[in-house]
Structure formats: structure tokens, C-alpha cells
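Listed below are the structures to be examined.
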Structure 1
Amino acid sequence: MNMPVYLNAMGLVCALGDGVDECADTLFRSDAAHGLVRSTRYSPGRELALGEVTTPLSALAEHPLALRSRNNALLQRAWVQIQAQADALRERVGAARLAVIVGTSTSGIGEAERAITRRDAQGWPSDFHYGQQEIGAPSRFLATLAGSRGPAWTVSTACSSGAKALASGARLLRAGIVDAVIAGGADSLCGFTLAGFSALEAVSPEPCLPFSRQRSGINIGEGAALFLMTREPGPVRLAGWGESSDAHHMSAPDPKGEGAIVAVLQSMSRAGLKARDIDYVNLHGTATAHNDAMEAQVVTHTLGSEVAASSTKPMTGHALGASGAIEAAISWITLAKNPRHLLPPHWYDGDYDPALPRIDLVQPGRSAPAPLRHVLSHSFAFGGSNAVLLLGAG
């Protein structure tokens, strides 16, 4: 069934804040980039700029040990923001017609790290369960919270995971398999990911500078974003999506961006839109040399050089498996909670890399001339897993 899919409600916790209103206020500030903090918590002896969530989180003591993790606590913070709408919808359509799809990279790896450091001195600690780090734990946890008895699974395709969860939800709805989907992503900071990206020489100790001549890598972040998706009209539509695979390299994108271009064009084709219909692009914008060089080519090839674009990672950090969902949430805010038609700012040093095709990066405080209609959100992952979401005003 080729019918519209709507994002009826959204919950968000990330470095920008806790909840739609707080995140919107921080996102559109024009005085400075807010969100990142400096910390050595996950990199002893090396201070890094991180997109760390500072909102107090539940210990989840009422849940089985296997479901207690920071990752799931982040999910719980996003869940409570949509719980009333989701509970009412479940009562109306039935628990078996409600699906749950979550994207993640880390799951409970942080809990495993802490347990391993204590194991040699005292054996495996009693507050650790192997199930905490299973990739399936987030979707199992969220299905429990939501009272869902429908399909439930976790997507783990690196940095496209959260975006692909929404695309998966849309397919379930269009196929008529379910009547509602709770979809999104969550990832939590841990030493494992920081050490891994540091080994790739891809982490910047300073706030990242996407598309700058001086860019030197990413800032890792964390957070969770969840959407209540249905076929019933709501404030934002998931008008289109595109997915592709480069299979070019384990960690570097295809320099020509051929797979990314396919994903962008798929999303517009599915939505029945042309390049002129896109008002803003939320860039993957990691501030790595390879990603930014590829992505600038993708934007100019598919949309031209005049579409407004920005990377919001200098405010949220790169939340890996949750990034696609968090940036879809930022796009949702831009369409639905933005009476002044402000565009998400692109924070960097202003020294655009002259080796890249020129794209129109949003200066802080800039607004669109009219209410935004359509927004693209790019997610380009390790292994060439590309996902692009096209959101439209409801």
C-alpha cells in the first residue's frame, strides 16, 4: 500500500537537552554552539569534546538486570515523552498491531566494560548480566515498556541504524502488517567506541569543524530519539526514504558518493519530489576528511549548490547508531516546532575547504523565507550503509 506515513509524536534526549522544547531552544540559539562538554570520563588522560547527556537517568531497578543499561535508560527518557500517545494508540489498535524497531551500535557495551575492569579483582560483579550488551536488548526493553506484542527488532548498521529503523517502520505500515510503530535509535558513550575511533585517527579533541579546511575528526555523542509512526495524519510525514550500500571500504566512504547519491535520489523519487522542493538538508557532516569531501559532492550532484544545509554534530556529537534518529528528530523540530522558520545552524570556523564543491552552509540565526516544507536527513555509515530520510510538513 503506497499510503502516507506520519511521525505523530517524537521524544528526544541528547546533548541539546531533554525533550522537544529544550532541544529546540538549544538548537536554534545563535550566540554559540551549545551541547558539547569536555571530559576524560571515557578516555582517561585525554580530554575530549563529547556530546554527553547530562539529564539524570533512571537506574531501571524495576527491570530485569539484563535490561539495565545506560543505553536503555536513554531510551526510557525518550519513551516517557511519547508514552501517553503510544499507550492510547495501543489500547485502540491492540498490542499485536504495535511494532518496535530500534537502531543502536553500542547497546550495553559500557556495562560490559565496567564489569571486565572489576572481574580480575573480585570476579564477575553481581550487577552485570551478559544480556545487557546484546544488540537485541534495546528493542526488547522498549517493547516491554510499550506493552507491544507485535514485531520487534534492533537494527545495527553503524551510523545509519537509527534512520534505517524509521524506514523499516514505514515499510511495516505500508504493508499493513501493523497499525503503529515505535521507531528510533539509542546509543551511549563508552570507552570502546572512543578507543576504536581514536585508533582510526578520526577523533578530534576539540569541537568538530565540518567542511572546514581545518577539520580533524569527529566528536562522539550519545542520546535517544523515538517516533510514534502511523498512517494517521500528524505534524510531520515520512515522505520518502532511500537506502543503498557502497561496499567500497570497511570505514571510508566511496569518494564519488555513488551509493549516497542513489539513496538521496531514491528518497525524492519515493516522495514524488524534485531537487527544487527540498528546503534544507541535515548533513551527515562528521568533520572527517573523507566524509565531508564525499558529501559535498553528493549535495551538489543531487540538489545543487543553493540548498540550505548544515551539520548539527558540533552540538550533539556523532551519536553513531542513534545519529540518524536524532537528526531525524532535529528535522522534525525544524518542520513542526519552528514558528520563526529558523534553520539549524552550521557551527564551524568559517574556513570552508576550497578543495570541496561549495555548498550553502547555514549561518547562525538564519531563517527560511517561508515555512519549511521538505527536509532531507543524511546518514552514511561504515561499510557503505547509506540511509536518507525525507521529512515533510504534515
Structure 2
Amino acid sequence: MNIIQTLKTILTIIFVKIMLLNKKLHILFLSGWYPSRVSPQNGDFIQRHAEAVATKHKVTLIYVVTDENIKSKEQTTNLINNVLTKVIYLPKASNRISKFFSFLYTYLREINSIGDFDLTHLNITFPKGIIALYLKWFKNKPYIISEHWSGYQLPLNKSIGILQKLTTKIIVRYAKYVCPVSQNLTNSMIKFGLKGNFYNIPNVVDTTIFNTYKKKTEQFIITHISGMNNEIKNIAGILNTIKKLENYIPNMKFNLIGNNSKNYKNQIKNLGIKNIYIKEQIPHKKVAEILKESNVSILFSNYENLPCVIIESFSCGVPVVSTNVGGISEFFPSEFGYLIQPKDEIALEKAILNIYQKKLVPNKNEMHKYADENFGINIICKLYSNLYYKTLKNISC
């Protein structure tokens, strides 16, 4: 009888765990960055995480942002790829204290309006983590953190003030899990003095959109996609290199795509770069189209974590030349491109020429498979779901 009872207990536990693992949860996404009419591509990698989670769970995202062109609050609510997206626009505040309390009040009111939810998924620890902390302490809602910010890396972290550092320490400490997009970022956060339950989860790529279909073209197309911050992305160094490459690649075309790319028109004119396509904001599907037409995708950054454009390029079967910074090398098979040192324009030029001269010809199908198995929507959703269930039920999944 004891054996039968024990077997029944074991089977019941297994059944309960299976049921829990298939339960659809309601996840509240809070983010310090997110696409909006103010900045359409800001934090689009966070949007992709939310959309990946929404393939299995109910996701409500709340994002409050300042719009200097309005005089009173405005709000949009849309269901975007299964994510209930609530973006609230507030007019510019008179000072930082006023902005803080205005944002806090708006967030808490919107959170109260969505009804019950299971847990908070916080993106970017500070300052929105203050709200996640409040929800944990006063509403008994646990939270996990996804972290993408390169500001924890040296020397960038020297600009973080004492109050922000202390607050961040508390937010990280009380999170059930902290999920940086790379081990390098985890190490940077720990060295910065943050103590938490770290569990790395990388960025996500939609491998159905970013695929290996490629139109035939006689041009050799080089593409750079980023936020165009020269201090971080070293756009000036890229443009210097592109000008030199015109002497060796007669059929070359260069794509410079991202917010504020038009700010480099004077440098482009002074250098005399000829066949160049400049575009500030483009839809996600257009990014895929441009990458699929490219022969090589390049990044020349001084600081990074895990740029989405690299894994998107892999998914399209496009080789990548990138600087070896942040967590890039953790997810960069050597046969998929070249890693070089920051600010080394000669190495950037040589690597691109090697690809042009077909000294490196990666297998497109292998690249796509690697992207799907490591960054695909299904795997990222599974990883986050695993943590959600562990957080709520404290079970091993």
C-alpha cells in the first residue's frame, strides 16, 4: 500500500509539474527603452524578446516616454504581434524631480488598469527597476531582469553616480533572476559590484524573416546597421575604410542604416564616397531584405554586448566583420566571419577584402541553423518560460 501511495504521489507531482509548465501566464513587461513615435527603433531588441514570450504567454507592455512636441498626455494601445502595447507620451517636465514623479504615477496607474498578472519582466535595470521593486514589496509580484546596457563596462561605468549604483544594487539583489545577454555583460555587472542570481539569455532573431534567400546582384554590398553613435560605433572609422576599399572593389555599394545616419553626410562628401545608400529608420522586415542582399555585414564598435545585427546576419547566411568587444566572441563561430581589434582600420579593410576575394566562404545553411538553434524565437521563449515557472512555483524545469 505504501508503494502504491508513493507511486500515486510521484505521478501527481509529475502531472502537476507538466500542467504548470504548460500554463499560460500573464507577463508584465517594463522597459527603459522601447520603439515609439519619438524613436521608432529604440530598444527594438526588447520588443523582439516580448514578442518571443508572447508566442506562449499573454504579454502586456507598458512604456512611458517624453514627447517634447505635445502639451498634454497622449496614449496609444495596440496589439502588436500578440503583445498588448501601451505607450504613454508625456510632455516635457520642468525638472528631473517632476519627471520622476510624473512617470512613476503614470506607470502605477497603468499597471493598476491591466488587472492581475503573474510577474514582471523588467528590461534595463535602472530606473524602471524602482517600479518592479515596488510591485514586489507592496503587490507581491516577483520580477526577473533582462539586461542589455553596455554602461556597466569600463570605462563607461565610471559615469554612473553613487545614488544610481546603490539603487541598482538593491534592484538586482531582489530580482529572482538577472538575465544579461552575454557572459561578458554578467562579468561586467559583477565587477561593478552587483550581486544577483545571474542567468544569461541572448538576444532573439526571427529566423523566418531573416533567412538565406538572396537576390542575385553584380554589386559587392557592404552593410552597416546601428544607432550611429560615433563614440560607440566608430562610424568615422568605417567611412575611412569604405573610401579606401573603393580602390580595390570597383562594383562596391555601401549601406549606412540607422538613426542619425544623415549626420555623416558631410564626412561622406569630404571623403568622396560614391555608391552609398543612407537611410535613418527602416522597418524590421526591410532590415532583413537589406541583409539578405549583402555580401558582408560590418560592425566597428568600441563597446558592445550582443548586437542583434550580428545574429540577424548569421541567420541570413551573411558573413560578419566585427570588433572583438563585449560578448560578441561568445556567439561568433570563427568560420562565420572575422573578429578584429577596435580602431584597427587596416584590419577592417583586410577582412572585408578577404571576403570579397572569397578567402572565406561560410556555409549559409549552417549559419542559419546556428542562429535558429541559439537565438530563434522558440528557444528564447522556452528559456524565459523556464525562469517564469521557476520563479512562480520554485520547481525545477
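Comparing 1, 2, where is mean count of other Cβ atoms within 10 Å over residues 217-224 highest? Let's see the in-between values first.
Values: 1: 28.4; 2: 17.5.
That would be structure 1.
Tell me which structure, out of 1, 2, gives -12500 once helix-only ellipticity at 222 nm (-39500 (n - 2.57) for each DSSP H run of 4 or more, over all residues; to 500) is calculated.
The structure behind it is 2.
One of 1, 2 was used to calculate distance in nm of label points 7 Å out along Cα→Cβ at positions 161 and 289, giving 4.5; which?
Going through each structure in turn, the value belongs to 2.
With mean count of other Cβ atoms within 10 Å over residues 185-192 as the yardstick, tell me which of 1, 2 scores highest.
1
Given structures 1, 2, which gives the highest value for relative contact order in percent (Cα under 8 Å, 6 or more apart)?
Greatest value across 1, 2: structure 1.
If volume of the Cα convex hull per residue in Å³, for residues 209-248 alone is computed to be 192, which of 1, 2 is the source?
That value comes from structure 1.
A value of 0.50 was derived for FRET efficiency 1/(1 + (r/R0)^6) of positions 65 and 89 (r between Cβ atoms, R0 = 30 Å, to 0.05); which structure in 1, 2 was it taken from?
Label of the originating structure: 1.
To which of 1, 2 does the computed value -0.58, -0.84 (log10 I(q)/I(0) by the Debye sum over Cα atoms at q = 0.10, 0.12 Å⁻¹) belong?
Clearly, the read-out refers to 1.
Taken together, the values in this text are just the output of simple stated rules run on the coordinates, not laboratory data. Bear in mind that the values here come from a model prediction, so they are computed numbers and not experimental data. Cβ atoms are built from the backbone, for glycine too; each structure is taken alone.
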